[in-house]
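Enquirer: The data blocks that follow each hold one structure.
Read the figures in this text as sums done on the coordinates, not as results from a lab. It should be emphasised that the depicted structure is a prediction, and the values quoted were computed from it without experimental measurement. Cβ atoms are built from the backbone, for glycine too; each structure is taken alone.
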Structure P
């Protein structure tokens, strides 16, 4: 009898656990099955499951955007009546169906990289310590400028690691134009011109080891959407390389200073960008100004952007805009829904994503040619006017 009493007491002492139902797999994988959310400092926990037999019990249902099927959705009456919260999860740029309200209006919450989302899950780890974004910012450069100048005997000034030539913004069209004016070492599966390097013992270089040898790195996203910034930015900052950026209009949450990167949008043509890279490649002092947040003798934090620190240098014990913080938010929603403390708004939907600039660089080849012919025609016109004036 005493044993039964102890077992009951032990169960009572354990925090209450709330289920969160993943309606879909994550890119075809079941990695969310059984994930326990017990690190949030809450007096309860949550457990993720893909078991649809727990539908009645679960108050929060998550759909992975890339796995969404219009023919396979939960009971929308349960969602619209406030019995269930339907959460759209995505770490990628918006799927085609997310650009209109036909399907986005069925979802009550958004879990994504966007800082306007209900649960913000970026590609970076907040806080301090190993693996955090701040740690990458503060890390010492992998190589000195003198060592990079030695590497330049064999390597281009710019590197790019890329896996796809099907980017929605057409970034590869821009790079094709850039290659006419400067050498770029390209690794990966799109426009590859360099083999992945190996150590003498046969080990492959890590991505950071590849990037660290260069002066510049193309941190260009496959889509231009607000807040969509991926590991492409973390790589150069972690090893002391200047990133060349193309992504959202506003990078202020992600860059350590306003002179720690180069924006493609600041140059009218790829040729002008190439000229700037050439200038910095030949001027060590000018180049190193881009890395002063790493090299300064003053307290480094004093040089960093207040917005960057506000976003990522979150106090210990608080939820940051990362995987852990977003999962804690989802868990709190599951608790609040189950306990009846969530303030339901029947008009709340995530709505379509209108922040993306699609096909940004698709027409760059035509634009470059148009720009060149405009200059030629302008000179010809000016020449004819001078000739006519001389004749009169």
Structure Q
């Protein structure tokens, strides 16, 4: 895998909820906020939206700031500007925008700037390679000033007046993360569309999760784990636990989270624990996903006798790097945030295989499956139109 969720460059996922919108310019006068054209935050815990007649306020727990969004045809927009440690103002709908694509690959017609060409969205790659999006350095603050807004997820970056923090990964469960589509919708005056998309995603997710409550079969034990510098660790991210629970599995409960393979006692205990696991999801960071295989995993495991590992004998050893761009950008950290129903459907198939479902994000390295490289040719729609969420058959 290209980078770990805990690394300094990947603490926050490159988040593709913005793919559902353009950071759109609306020709002519922008409408004031009307009844019905608003979003109510139902699940997310780290942002809230409040509405006035010609303005909106987003309170963002990610950076402790309030964003005052002023309608561009209002009197207050022409005479009000805030840029303090607690309040920033933006004129909406945004005339253009830029994004830090290390974390957040943006999309559509008014996205004009990105800070890396490692992008997991096929349509962003299409726009970038077609010369419609400019690549610039994320330390070029003079360049930042050319945009109405710069969306980023790195709260450690020096703030500027047009910076807005977009951090779904601070949320605890998949649906809370997906609801940040409403955050983006408020900047583009497309709340109705944001609500529609989130409702469709949520209903599909909950329908799939309901299947888990009706299962009477054995619940497989799942271990999310990664290897680094001779140490294996079991990861316990809350959103991972929620995925496993909603898919109908049990998360591994270990006495401790880290095991040094050079310590015989640690290694023995680690191998013993793995013998109780039915499914393993390997999150190990790699610069070469295409060549990360079962052989790599076994070498890192430092084991000779693997006969008790049912996840190997039953070929249930997985990685979520099936879709990757340039061995760096994973669509798991992109599309799976905005479309958690697809990730959940994958996990249901992982736990209860039917053999007639096509995985979106997961590949089985026990079966020798390799990643698919994301390219602009995979953009199968008009980049000026909003992407429709993919609804998984449920029932």
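Enquirer: Which of the displayed structures (P, Q) returns the greatest value of distance in nm of label points 7 Å out along Cα→Cβ at positions 188 and 364 on calculation?
Expert: Q
Enquirer: Still on this structure, please answer the following. Using the calculated result -7000 for helix-only ellipticity at 222 nm (-39500 (n - 2.57) for each DSSP H run of 4 or more, over all residues; to 500), pick out the matching structure from P, Q.
Expert: On the way: P: -9500; Q: -7000.
The correct label is Q.
Enquirer: One of P, Q was used to compute P(r) over Cα pairs in 10 Å bins from 0, in percent, and the answer was 5, 23, 31, 23, 13, 5, 1, 0. Which one was it?
Expert: Values: P: 4, 19, 25, 22, 16, 9, 4, 2, 1, 0, 0, 0; Q: 5, 23, 31, 23, 13, 5, 1, 0.
Source structure: Q.
Enquirer: Next question. Which structure, out of P, Q, was Kirkwood radius over Cα pairs in Å, for residues 180-251 alone calculated from, if the result is 14.9?
Expert: Values: P: 13.5; Q: 14.9.
That value comes from structure Q.
Enquirer: Which of P, Q yields 2.9 for distance in nm of label points 7 Å out along Cα→Cβ at positions 44 and 76, as computed? Intermediate values should be presented prior to the final figure.
Expert: Working: P: 2.9; Q: 2.1.
The correct label is P.
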